[in-house]
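Peer 1: Pasting the structures in now, so scroll down.
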Structure P
Amino acid sequence: MCGIAGIFSFDKASTEYSKYLEKSISALIKNKNEKPDLFIEDNIAFAYLKNTQHAENQNNIVISDDKNYLLLLEGDIFYTENLKNLINNTDKIKLKTDSEILLFLLIEHGESIIEKLNGNFVFAFFNKITNTLIVSRDYIGFKNLFFYKDDEKFIFSTELKSILQFDITKEINSAALFSYLQLNYILPNVSIIKNINKLGYGSFLKINKQGFEIKNYYKIIPSFNPENYDNFEIASSKLRQLLSDAIEDNLAKHPDASCFLSGGIDSSLITALASKFKKNLNTFSIGYKDVDFFDETQFAELVAQKYNTNHTSFKITNQELLDNIDSAFDNFDEPFADSSALALNILSKHVSQHSSVVLSGDGADEMFAGYNKHSAHFQASYPGTKEKIASGLNPIWKIVPKSRSSKMSNLARQLDRFATGYGLNPNDRYWFWATIGTEEYAKNILKLPIDYSQFSAKKHKYINQDICLKDINNVLLTDMNLVLQGDMLIKVSTMSAGNRLKIFAPFLDKNIIDYSFSLPSHFKINSTSRKRILKNAFNDLLPDEIFSRPKHGFEVPLLMWFKKDLKHLIEDKILSEDFIKEQGIFNYKEISSLKQKLNSPNPHDSPAKIWAIIVFQKWWTKHM
């Protein structure tokens, strides 16, 4: 199952909304084997998809024997054998599915049990006796949950387009669009549509006719105590055991799981450990047949050979990208312009033909300081001679041609961003390095009235005074709350769901997150190395080339594609002057300027900015 929806009516029978709910769940159908199913009773209605090929193995919705409790679950609960011990019911031995176990836990323990859950899930639990609905999202946000509320009803779904099937006002949230043009993704906890919100990670909402409240049951809190923490070697050993436990539990639940293997440290470690629990492990990577600069499959193959996995490297061409670009647009539930999603879409499509479950290395960069920007933050906090020289040469970096399409032009781009960020205060520096466009750029290109107070409030929820402290853990915590939530997990969940592929990220096991943020930042980064503790904990598992190679993002060659194979998107009607002026959202003069910069000797980040506008326009024409 992939996708659930429901409605809680305050004054009417839920049957009055059944036609909308059926349209709502039907909007989530991804293939011909999926059929919508509804459960309607009094003022509550749940909807989900049934796979007609595997109906006997599904347990989408469970009802207690006395008919007083109802549970709808999407996703997986981890460590269920441990959770069974918390159930007093004498028949708990008969509980086989995650849905059945969770239903009994909620009946016996109520909402207090939610904080003990580990896994990738959203669920809806209805107590008929008290006429109360609880809807919850998992502790770190693997699964999305959108909701809408007015005086008559409460609607929820795992996808925005599902809620848009109801007869509600559809108006662009200008503050969300303003942030999107800077970040290339929507800020967490809001949506691109006014009055539709996302439930935050580690939260549940509780609603009945008397009221509505949102409760946080989990929050990442740095707990490092300089007087009481493990030494580096003990911490390395503990981390290794925690990751092994998480992978072992994932494989116990899904014995046929495979692994994404990019050739970076994180996915390589997942593969190395998984191969100890599973023989004949299948691994998959993706590369670019036409562009060597973006291809890293040789490193993945190095790890695959070491662990004798059944490895497949998919080498995509420009033509394959073109053939799949519309399916990527179909998967975007909201505007989302991280262009690496294009490659992940194709990889997920290929892998889904061989496997239904995959383990990935997501989350490690955010927790253990794996990004280039983490080195930049460290260097800006503890500058040496080279950092001061790089900053002093800022006028030179401004005029040197910059782009992401070659080694030298990308280095110039990075030096320019470092030098500019170095001169800012820590909060502004973080935001500058997290964004692709400035606030001034977003103001100039938007014609819509912008609710700056809403944007500022949302921005400062993530960017606060804690970043001013020199402890890199504060930067990592902000990444977990902003980048992981708004970008990385959205990309993984959207592209995998669109291809009916389950992705689990063992690094984001709750036990690992909590332990990671109990460690001092110098365990993770210093002046010469990032991910120090990962390298120390697992230094015997990977070839030296994997640990020593420079960080390379999972990028796509947008500039080259826009000049050749994807040039038609630049010239598409949705970016034409007539269309832009009639639409009334963007300033065409600024869009025209971006097009000119794209074809200049110094394109800089214009490809990413243009891509963001194209993605929004494709989304807008389809849904609005």
Structure Q
Amino acid sequence: MPVALWSAFALRFGTLTPPIDRFWWLFIVVPVLSVPILKLCGLYREVLRYMGPQAAVAILKGVTLSTALLGAVALLGGLRDLPRSVLILYWINSLLYLGGSRILLRAMLQTLSRRARGRAPVVIYGAGAAGAQLAGALDLSPDYVPVAMVDDDPGLWGSTVRGLRVYSPDALEALIADSHVQHVLLALPAASRERRRAIVRWLEPFPVRVKTVPNLADLAAGRAQLEDIRDVEIEDLLGRDPVEPDQALLRACIDGKNVLVTGAGGSIGSELCRQIAMLSPRRLVLYELSEYALYQIERELREMLARTGKELELVPVLGSVLNRARMQELMRAFEIQTVYHAAAYKHVPLVEHNVLEGVRNNTLGTWHAAMAAQTAGVETFVLISTDKAVRPTNVMGASKRMAELVLQGLAEEGGKTLFCMVRFGNVLGSSGSVVPLFREQIRRGRPVTITHPEVTRYFMTIPEAATLVLQAGAMAEGGDVFVLDMGEPVKIVDLARQMIRLMGLEVRDESNPDGDIEIVFTGLRPGEKLYEELLIGDNVTGTRHPMIMRAIESSLPWAEVEQLLIRLQKAYERYDCTEAEAVLTEAVAGFVHEGPDQDVLWRQIRGIAPAVKEKVTYLRRPPAIGD
């Protein structure tokens, strides 16, 4: 501060030896006045390395107040001949010295930090506000050092943002080679999925790992910060931009009502619970067989409710959907009005190896849950079904189609409860999905295993599926089969290749023997289809929601369905897998079971251990086991 005052005199008189003999004591007063003022303004609380705009505000306030007090002291001290221009020059010099020195030192520290070893050089894709904030955050990161920015806007090319030059996308290949770039960070939180998909496809040939910042919804909701960098997941690309939900449909079966979700700890069930909790139900009952899964979803929901300030009676209940009496009493005690039945065994190969348990849980479990709901006077019962129920070739699909027939039969019988089902395909990231499996195989450097090069599946994100399920249930008229628009089908081999490239690796094949990850085809598993369908027939109508269709499909009279269910129950009690499959074949149109005959194996098991027959759980024999 004394140097700033001396500079003011030097500039005023145009000499390095200005006449300051009469003003010497002002050089003592300046720091005595200025230091406490700057301290009160908060300047000395700023950590130099992390100094931001607030430091400039502190300097401006402090220097202005210091100048005013200096002028007042000079007048009180009788220095009426002090040139007024000295005070103006002192104010300007103080701003330059205090602010400039700090800016210079901060730049030096950041330059040294960028040169530190062990930090991966990255290019930021997107030079907008998000890109600028990300660049600032990365200056302090121990893992990444930004070396350049890339943007599609020609108006930004050649400019500098946060000390980084902005290039056109065409320059990326040269940047990767010259700066040894290992990662490209997408700073496009507001971009649509289609836009992200196009950028990632364009980046695929480059030997870099693509990462991204959270999307705008997560940032706005406070679930993530801009500097939270993560890998671009395949879910970001396969999912679609969400269609704005119809709030009237979304809330119709939930707002102010008592809701029960079976299978509340599963992939779909847990997401249903998350969305239901935000739609202001009076009470939400979580019904789950797995203690750990129930603990997890209850804890997550309570944390979410505390964070959002929502008030909701949350009731976690352990139990099986096969216990009709317990479910009936539960629905009555908590005055349940809406049931979302998500409890099911859905993994095709596992159900193929555990036929009776799969049929019991998926078909008989739906029967008991639906009957309990009807007896308890539930208003709406929504079954979560699957595309594998259409012309099934596996027990899982047949058991789910049989569950649909149960609800269709009950709906034809009439009653207070409206029964409906919502049918859709694979959900990304669910338990048993290929996506987590592929991700784990790639991270471990193992070959990615695919059953067949032509296998094709429909995919949908879990949140999108849950939102559509909630809206479909509100349109139920009784016995409805709702089918969700799944978009375009995806070849699994293309999915695997894209996941490998997203992780900065290359596919190893005949054309690229030096690649990183090999794709191995293992052959179709028992009951697995190359292509999945969503409709049994062609009779389908639209609904008030553009992504939900109503399928008009054949059903069976309730009396016939009930007899089939009784046969299934007896087949389970006798451990008779052949009879259970016969019932499914008789009931489910188009069911052609492609699994091996297990009757001989079961007869061997019963002959070896007749004394413990009732305690044995039938396991379908894996193909690898010999006779």
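Peer 1: Thinking only about relative contact order in percent (Cα under 8 Å, 6 or more apart), which of P, Q has the largest value? Write down the numbers at each step before the final one.
Peer 2: Details: P: 16; Q: 10.
Across P, Q, relative contact order in percent (Cα under 8 Å, 6 or more apart) peaks for P.
Peer 1: Quick check for you: by distance in nm of label points 7 Å out along Cα→Cβ at positions 100 and 300, which of P, Q is greatest? Please report the intermediate quantities before stating the final value.
Peer 2: Values: P: 3.8; Q: 5.6.
When distance in nm of label points 7 Å out along Cα→Cβ at positions 100 and 300 is computed for each of P, Q, structure Q gives the biggest number.
Peer 1: Now a separate question. One of P, Q was used to calculate distance in nm of label points 7 Å out along Cα→Cβ at positions 212 and 268, giving 2.5; which? It would help to have the intermediate numbers written out before the result.
Peer 2: Details: P: 4.9; Q: 2.5.
Only structure Q yields this read-out.
Peer 1: On Rg/Rh (Cα atoms, Kirkwood Rh), which of the structures labelled P, Q is highest?
Peer 2: Values: P: 0.95; Q: 1.16.
Of structures P, Q, the maximum of Rg/Rh (Cα atoms, Kirkwood Rh) occurs in Q.
Peer 1: Upon calculation of helix-only ellipticity at 222 nm (-39500 (n - 2.57) for each DSSP H run of 4 or more, over all residues; to 500) from the atomic coordinates, which of the structures P, Q produces -12000? Provide the component values of the computation, followed by the final result.
Peer 2: On the way: P: -12000; Q: -14000.
Computing helix-only ellipticity at 222 nm (-39500 (n - 2.57) for each DSSP H run of 4 or more, over all residues; to 500) on every structure in P, Q gives -12000 only for P.
No lab work stands behind these numbers, since they all come straight from the coordinates. Keep in mind that what you see is a predicted model, and the values were worked out from it rather than measured. Cβ atoms are built from the backbone, for glycine too; each structure is taken alone.
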